[in-house]
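Q: Take a look at the structures below.
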Structure 1
Amino acid sequence: MARPQSPDYDKRRDAILETAARLYAVKGFRGASVAALAKACRTSKSLIYHYFPSKDDILYAVMAEHLDSLTEAAEAACASGSADERLRALTVAFMRLYASAQNQHKVLLNELDNLPPERRADVVAKQRRIIAAAEAVIAEIAPGGGARVNTMLFFGMINWTHTWFDPQGPFMPEALAMRVFEIMQRGVTPQAS
């Protein structure tokens with residue numbers, strides 16, 4: 001008979017993923033062993049393997065769960081409102097998530113090549129869904145073309161905030177999001193001549 005799941009299973013699993021994201025963001029996936037993760041979690045390697053069968057599974061879970069959060073945020077932001085309102089909501093939602101999950105985002109951007117091919121393909125598919133949601137809104141704002149380029153510029157502005165954003169600094173995620181939104185709005189909305 002299988003052992004029953006502990007009542008705090010999800011909480012422990014989430015704590016392992018949070019610690020793994022922090023460790024991988026600092027040391028890189030290859031530079032952080034399961035033993036180092038267990039030590040950082042103040043637990044045993046066997047307990048880590050109870051939650052995740054392999055180190056690759058941990059990396060995949062860090063990325064996939066971060067992308068799932070971004071997908072949920074994109075779906076909620078794009079559910080209603082004008083195209084401008086949806087782009088504003090999307091930008092704010094993404095910046096909030098990026099600010100609160102800097103380690104996960106850094107791992108996503110830097111460690112993709114360390115996943116096995118099938119897992120990498122799944123992560124890339126998730127990324128493409130998020131990009132498509134943003135591109136649909138941006139295309140609606142500027143129907144004349146160039147939505148793909150504008151979308152990639154949009155992600156170029158926000159994807160790397162984890163490298164410099166300071167949660168104690170003068171700008172909160174919402175203020176940064178509004179700056180990005182204003183740049184995008186002026187950049188994708190045709191100007192009167």
Structure 2
Amino acid sequence: MNRFWHNSRTMISFRIAVPSDAADLVPFVNGGYRGESSKRGWTTEADILGGQRTDEDKIREMIVAKDSRVELAYTDGALIGCVHLEKEADGSCFLSMLTVDPARQAGGIGKLIMAHSDEIARAWGCRRMRMNTISIRAELLAFYERRGYARTGVTEPFPMNDPRFGLPKVPGLTFVELAKAL
């Protein structure tokens with residue numbers, strides 16, 4: 001299903017990812033968070049994490065999993081963003097892998113993807129949206145808090161010795177859970 005959003009600068013269409021999209025999403029997501037290309041945007045993790053953010057198997061798993069979907073955002077035929085949503089048994093929806101092309105960040109696209117995600121979660125009957133982010137990402141935490149998220153007090157350690165999630169450049173990384181009512 002295509003949905004269109006418009007802000008003063010961008011018309012965005014959304015579609016649900018299919019397994020054949022996984023190969024194209026890997027460099028898009030990894031480039032949005034890690035490496036030199038990510039430094040064009042404000043959400044880079046390049047100074048705290050090296051290596052990959054995800055791989056093709058993980059993205060394909062997200063795409064085909066029950067009660068899960070990856071939404072792709074396009075403008076003028078170009079992929080500009082994506083997000084993974086997973087419906088949880090407790091009536092929550094877990095949001096992850098929110099990625100906006102670094103060259104297009106700070107233009108409202110992330111906000112639109114999040115609003116689209118909220119609509120999907122509500123259509124699923126979810127009452128709450130949850131997410132995790134790295135605790136030292138103060139600017140990202142502030143962005144989510146301005147969108148209605150609050151810290152739940154739940155934390156978990158970053159998988160420091162698992163290169164599938166990245167290679168930490170700083171010690172003691174933890175994830176902080178954020179949530180908001182829908």
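Readers should treat all values here as calculations from the given coordinates under stated rules, not as data from a laboratory. No experiment lies behind these values; they were computed from the predicted model shown. Cβ atoms are built from the backbone, for glycine too; each structure is taken alone.
Q: Output the label of whichever structure in 1, 2 has the greatest value of distance in nm of label points 7 Å out along Cα→Cβ at positions 79 and 159.
A: Structure 1 gives the largest value of distance in nm of label points 7 Å out along Cα→Cβ at positions 79 and 159 among 1, 2.
Q: While we're on this one: Can you spot which of 1, 2 the value 2.0 was calculated from, given it is distance in nm of label points 7 Å out along Cα→Cβ at positions 31 and 119?
A: The structure behind it is 1.
Q: One of 1, 2 was used to calculate percent of Cα pairs over 22 Å apart, giving 44; which?
A: So the calculation was done on 2.
Q: Can you tell which of 1, 2 yields -8000 when helix-only ellipticity at 222 nm (-39500 (n - 2.57) for each DSSP H run of 4 or more, over all residues; to 500) is derived from it?
A: 2
Q: Let me ask something else. Given a value of 1.5 for distance in nm of label points 7 Å out along Cα→Cβ at positions 55 and 167, calculated from one of 1, 2, which structure does it belong to?
A: For distance in nm of label points 7 Å out along Cα→Cβ at positions 55 and 167, the value 1.5 is produced by structure 2.
Q: Of the structures labelled 1, 2, which one yields 3.2 when distance in nm of label points 7 Å out along Cα→Cβ at positions 87 and 151 is computed from its coordinates?
A: Value 3.2 for distance in nm of label points 7 Å out along Cα→Cβ at positions 87 and 151 corresponds to 2 out of 1, 2.
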